[in-house]
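Take a look at the structures below.
Coordinate-derived values only; no laboratory data. Since this is a predicted model, take the numbers as computed values, not measurements. Cβ atoms are built from the backbone, for glycine too; each structure is taken alone.
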Structure I
Amino acid sequence: MKICKTKKELSAVLALAKTNKQSIGFVPTMGAIHTGHTSLITKSKSENDLVVCSIFVNPTQFNDPSDLIKYPRPIANDMQLLESVNCDVLFLPEISEMYSPGEIWEHSFGEIELCWEGAIRPGHFKGVGQIVYKLLSLIQPDKAYFGQKDFQQTIVVKQLVKDFQLLTEIVVCPILRASDGLALSSRNIRLNELERVDAAKIYNVLSDCKSQFLQQEAISTIQLTAENALKSIPNVQLEYFAIVAQEDLKIWDSTKHMAPIAIVALRFPSVRLIDNMVLE
């Protein structure tokens, strides 16, 4: 695996690949690599000649400074895992390589950046858009791979590609889960033993929602049942639970929208978790 720490180094590697007419797949991450990430690498390997993975803990998307400080950075283990799935190139820049002093990003994604995650984490999606635009512009991949767990982020990234007329295809891959259903996340490592057991209940609630939806239960009933179940988890704050339209994340209306998705965010004492499940 080739490791590039500067844009210049990476550009040289990519220039050779493009000269050889190799297709390029890209998997952006913030590190703390887990099976969810490696599944994206594997998917990208199956569809492209060269796969680039970036590890960059992007400061502009953290509205909580303590979350940025606590974010796990096991880089040696990350590199070992990437090599185990035959990642071709790792882009591992410092903050100074990606940002100029005082740099400001002004692009707006409209309503999609202000609801749900955007409402809880003001400015988060501006930071996401800022770094993803930089990475896609630098790498110019044929395809870029994102996990469904950060569903609102995938909508924002697709909007970014449309707004800036980028030529990259955004590929959204299914959520990978632990054996008990908990969505894989770099932040799961911060759960203590009791919280880890309770965190698995999120999947149970989402699964029940899907069953109720397929049985044509009233949406209001599904909503109330899910909220009550999530609020019953000890020492956990429910930030939101909603059944929304996949295309714009507005509250789902069967007369206006296609397939719905249930989205949820919970704050445990040690970490905040999000999850979702397509209902149809």
Structure II
Amino acid sequence: MTAYGSQAMSAPLMRVLMRRPGDSLRNADAGEWHYGPGFDAEKAIRQHREFTGLVEKSGAEILWLEDAGDGLADSMFTHDPSLMTDHGAILLRMGKSLRATEPELHEKAYAAAGISVLGRIAAPGAVEGGDCVWIDKQTLAVGRGVRTNQAGIDQLAAILKPIGVTVLGYDLPLWQGVEACLHLMSVISPLAEKLALVHAPLMPAALYMMLQERGYTLIHGSDNEFAESNGLSLNVLPTSPGHVIMVDGFPITRQAMEAHGCVVDTFEADALCIACEGGPTCLTRPVLRR
């Protein structure tokens, strides 16, 4: 089996990088990490095990990063420190200073797995994986906001241009402030080829219109559920086209996806995802999608 390669958001998930939360989460200061009032480390760890079971059920191979008590509480959100392409990984540079050393964890994991590195983002650039959405194999949309800046987008475009990928940058709103996390993937979750779940009120208008022009069907999630969940109702992980994992408790958004033929698995995630501001997609870095 090919060891790596992914320039799609919903092709079958074959291999994925994940990190088990442990002592770094147990010892986290909720205020410092901007975790919400529902934060409960032990409950979050149990919920992560339930989520892992759904990923394993899909047939994906998990490459594990272990929590060795390094204090990197957010590093369970493996989607953000790197980006995978068909030509190797790109090591990103985090916009959240508490997460600055996480790309080093990914670099070591890729080296151990024999996965090549295509490039890396350097200061003053910043790009987080949650701001990167493959529109198709040759087009990457990137959100420009609190966590990703123009210098980072320019570097990413330079790395990807030789392999035929065009990078399109879109401005994101500030929403809940600089300490909160609004990634581009907070407002769009691709579900299958040319099918995506969106929260239109916070989407860049140019991106919304471009997707329509390219023939995408855009499913509008519940605005109330988006607000109740701080956006996590929209954070949905496809394990194959139209087969997705989402946080439990948001039936209107779930039904909207099911009405478009999606199969939806859910897991309890109030302490893990809602409180810690990262959903099923954030908890995974796809290494191979085919």
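Tabulated data for the structure shown
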read-out	value
Origin of the value -12000, where helix-only ellipticity at 222 nm (-39500 (n - 2.57) for each DSSP H run of 4 or more, over all residues; to 500) was derived from one of I, II	I
Among I, II, which structure scores highest (criterion: mean count of other Cβ atoms within 10 Å over residues 12-19)	II
Structure with the greatest value (metric Kirkwood radius over Cα pairs in Å, for residues 44-163 alone, set I, II)	I
FRET efficiency 1/(1 + (r/R0)^6) of positions 100 and 228 (r between Cβ atoms, R0 = 30 Å, to 0.05) - highest-scoring structure of I, II	II
Ranking I, II by Kirkwood radius over Cα pairs in Å, the structure that comes out highest	I
Ranking I, II by relative contact order in percent (Cα under 8 Å, 6 or more apart), the structure that comes out highest	II
Given 13.6 for mean count of other Cβ atoms within 10 Å over residues 68-75, calculated: source structure among I, II	I
